[in-house]
Structure 1
Amino acid sequence: MAACEDPPMIVEATTDEQILATREVMRELRPHVPADQYLATVRRMMRTDGYRLAALHDDGEVRAVAGYRIIEMLYCGRVLYVDDLNTDPAYRSRGCGRRLMDWLKQEGRARECGALHLDSGVQRESTHRFYFREGLAINAYHFRTAL
């Protein structure tokens, strides 16, 4: 099993072509987003909510993807919030996710954020092991109700 390229090529996806290149890896995590609506949905989120999309490329293909935003909240200040983080299942445990997480942390520091935050479904135990290895800690409960 080969590792991701060193150094990895991580780019912010801003063009339609770059965004569409992330679709299959992102839809593995978010299958409820219809493939034919992915570009329009991401574009709308970028325009209205400050959503950003980063992609790690290996051999010219997207192997890991992260959707994130820079937000500020009264309780914690300015943070890089990760909405979505996924590695192509065939490329897990090869360092791709770690490299993308390192990039996100650096992006947060460069944008003067005090922390990186993310939520993760309670059922994603293997993902949580990765987050713990990357220095993240559980510090809150996330509550929700349907409206």
Structure 2
Amino acid sequence: MSKNSETRAAYKHFLRIPTRWRDNDVYQHVNNTEYYSYFDTVINEYLIRFGGLDYEQGEIVGLAIETHCEFHKPIKFPQAVDAGLRIGKLGNSSVRYEVGIFIEGDEACAANGHFVHVFVRRPENKPTPIPPKLRAAMEKLLTDPH
């Protein structure tokens, strides 16, 4: 586990996510694969709720092209986590989300990382500009809007 000094104040949107019994692995903590599920959940909840993303019927969707996670301290069921979200970089057709995973009540990250989407037009899956409503929602999470 690595040392991290990031706190909740560094993130602009939060989503509480309960851990589940099945999330624990044989080492008695949440398995590393579950963290990417937390990343996906906070990102897509935000895009659906605030950006109008229609992942089922929409012509334009985001595809993951890169992910990364660093682990700082273990999470165990039945702890809940607060997934913090911000945007570090917003391009024409791509976005880099930055996610911090916090144990409920803790100020320091238990894990943090990033997730990159490239927005594509279906069915060709060719990169396309991020639609205006999604872009407007993303701009609210930019760490440096300039």
Structure 3
Amino acid sequence: MTKKKKIGERKRIALVAHDNKKKDIIEWAIYNKNALTRHELIATGTTGSLLEDALDRPLKKLLSGPLGGDQQLGAMIAEGHIDVLIFFWDPMEAQPHDPDIKALLRVAVTYNIPFACDRSTADFIMTSPLMSEEYNCVIPDYSMYLKRKI
């Protein structure tokens, strides 16, 4: 049984960046400012505050990632309230909340939302024609996992 979720023309984009990548996401957001203005932006903690200043527009701010912001985003994805995830993560720096990060990425894949972990992929997502039109996202059927016997 395949489920579909309609994603509107105006996407709900989550923006996250590790400390060493905050400068990069700010530069990327400024470069993509015109495209981002057409969408609703949600961000974790400090990244959200920095983006508000850089883009000169309000956005929904969650908790800092290590304080539960990554988990908040994961819940929002599971509830269908996030359409795209842009997460500039630092592959060279150990993160104390690494299990939360992995859980967030797992939920993004589970619910089949597009996500980028680097600038190039984020650029490809933002320039896709699908960013400005409705899209029927196929939600994979995981019911077979619920019926497994232990």
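Read-outs: derived from the displayed coordinates by stated rules, not from any lab. Because the structure is predicted, anything quoted here is derived from the model rather than measured. Cβ atoms are built from the backbone, for glycine too; each structure is taken alone.
Computing semi-axes √(5λ) of the Cα gyration tensor in Å gives 25, 20, 13 for which of 1, 2, 3?
Details: 1: 22, 19, 16; 2: 28, 17, 13; 3: 25, 20, 13.
Source structure: 3.
To test your reading of the models, identify which of 1, 2, 3 gives 30 for relative contact order in percent (Cα under 8 Å, 6 or more apart) when calculated.
The read-out was computed on structure 2.
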For which of the structures 1, 2, 3 does the calculation of distance in nm of label points 7 Å out along Cα→Cβ at positions 90 and 114 return 2.8?
3
